[in-house]
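Right after this note come the structures.
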Structure I
Amino acid sequence: MLVSIMIAGFGGQGVMLLGRLIGECAFEENLHVSFLPAYGPEQRGGTANCTVIVSDEEIAAPVAEELDILCAMNQPSFDKFIGKVKAGGTVYINKTLVNADKARERDVEIVEIDADNLAYQLGTVKVANIIMLAAFLATAKILNVDRAREVVLKKLGKKQELLELNRQAFQCGLEQAEKTS
């Protein structure tokens, strides 16, 4: 197994955290992982993306010419990276902010998660990345979801006041995944 994943969005959307958490979950399952962040020249509000490669064998390079999976948290990221998704790949979109029409004529699966609107319903848009993460984990079937939940909540548990909110966001993402299947 060798899976190349790109998570892309605006700075401040938790793109890097989402990528790092996928990597941490894979590492906990004794898989090989590489994490390559890329930032735009701006900070909050600028562009940010990261490439995560997960494999059961050593990883030769942290760069992926073609993507198996794209997770686009905003329209500019979707527009920029949709062309890198290989035929048969999967595109996860934050459908609150992304119109996926460009991908409909391509040979890719589109998974639409209303991450920002669901996060607003939980009280803050800051958990949209956790909703997207859980939906990704549940539908991509690369990693064990129950084990991943433990890892994610342990990593996010350092801010005790946000732990319950993150738990709710993770559950919300799992429920959205069920609806998309």
Structure II
Amino acid sequence: MARTLTPWQTVGPFFDVLLRHDRVSPAVTDVPGARIRIQGVVRDGAGTSVPDAMLEFWQPDPEGRWAHPDESRGPAMDGFGGYGRCATDGEGRFRFETIRPGQTPGPGGATQAAHLLVGLFARGLFTRLVTRIYLGDGPGLGADPVLSRVPAARRATLIASADGAGEYIHDLYLQGPQETVFFDV
């Protein structure tokens, strides 16, 4: 019997199962800090919305401490998990509510501007894409050691626009002229 190769298959969409988690947002009600909401649309290379993507968010607490055992400056605030997930809806929109992250130490003793780390999973991707969302009205953007390594013309793809008190707008583009900067990690 001759063996034939089967065609490659994309990963997913099976992300709904990954959203059945007790902590889809790291901002629990008993943790102090300014509440923020980041919303936007995930788009493919043609600009079409992606209705079946999942985003993972990792962030420090308002004091800039990560909820991780290797955090050298002490533990994150009690009750703060620093992690959450959300899915895009049928129009490719996402909305994530959390606590405003603090600035964190960066390479060489520099300070990183407030940001959220984002893992993006979507149809057609074999691995997750990793990016950051910086808060456009936060301090330290001009001196952030990671953002400063991104070509100036592409930095806007990482910075969410403030849209009122605690509200931010940020679209993610998988390809094309407005492609979001993704990091090789």
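Since every read-out is calculated from the coordinates, none of them should be taken as a lab result. Since the structure is predicted, the reported quantities are computational estimates derived from the model, not experimental observations. Cβ atoms are built from the backbone, for glycine too; each structure is taken alone.
Using Kirkwood radius over Cα pairs in Å, single out the structure from I, II with the greatest value.
Values: I: 16.1; II: 17.4.
Between I, II, the highest calculated value is found for II.
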>> As an exercise: distance in nm of label points 7 Å out along Cα→Cβ at positions 47 and 63, calculated from one structure in I, II, equals 1.6. Which structure is it?
In response: I
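Rank structures I, II by distance in nm of label points 7 Å out along Cα→Cβ at positions 55 and 159 and report only the one at the top, that is, the highest. Write out the running numbers ahead of the final one.
Values: I: 3.4; II: 1.8.
Going through I, II one by one, distance in nm of label points 7 Å out along Cα→Cβ at positions 55 and 159 is largest in I.
If distance in nm of label points 7 Å out along Cα→Cβ at positions 31 and 79 comes out at 1.1 when worked out from the coordinates, which of I, II was used? Intermediate results must be reported in sequence, preceding the final value.
Numbers: I: 3.2; II: 1.1.
Structure of origin is II.
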> Once volume of the Cα convex hull per residue in Å³, for residues 39-110 alone is calculated for every structure in I, II, which label goes with the largest value?
Replying inline: II
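Out of I, II, which has the highest value for relative contact order in percent (Cα under 8 Å, 6 or more apart)? Provide the component values of the computation, followed by the final result.
On the way: I: 19; II: 26.
For this comparison of relative contact order in percent (Cα under 8 Å, 6 or more apart), the top structure is II.
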> From I, II, which structure was helix-only ellipticity at 222 nm (-39500 (n - 2.57) for each DSSP H run of 4 or more, over all residues; to 500) = 0 calculated on?
Replying inline: II
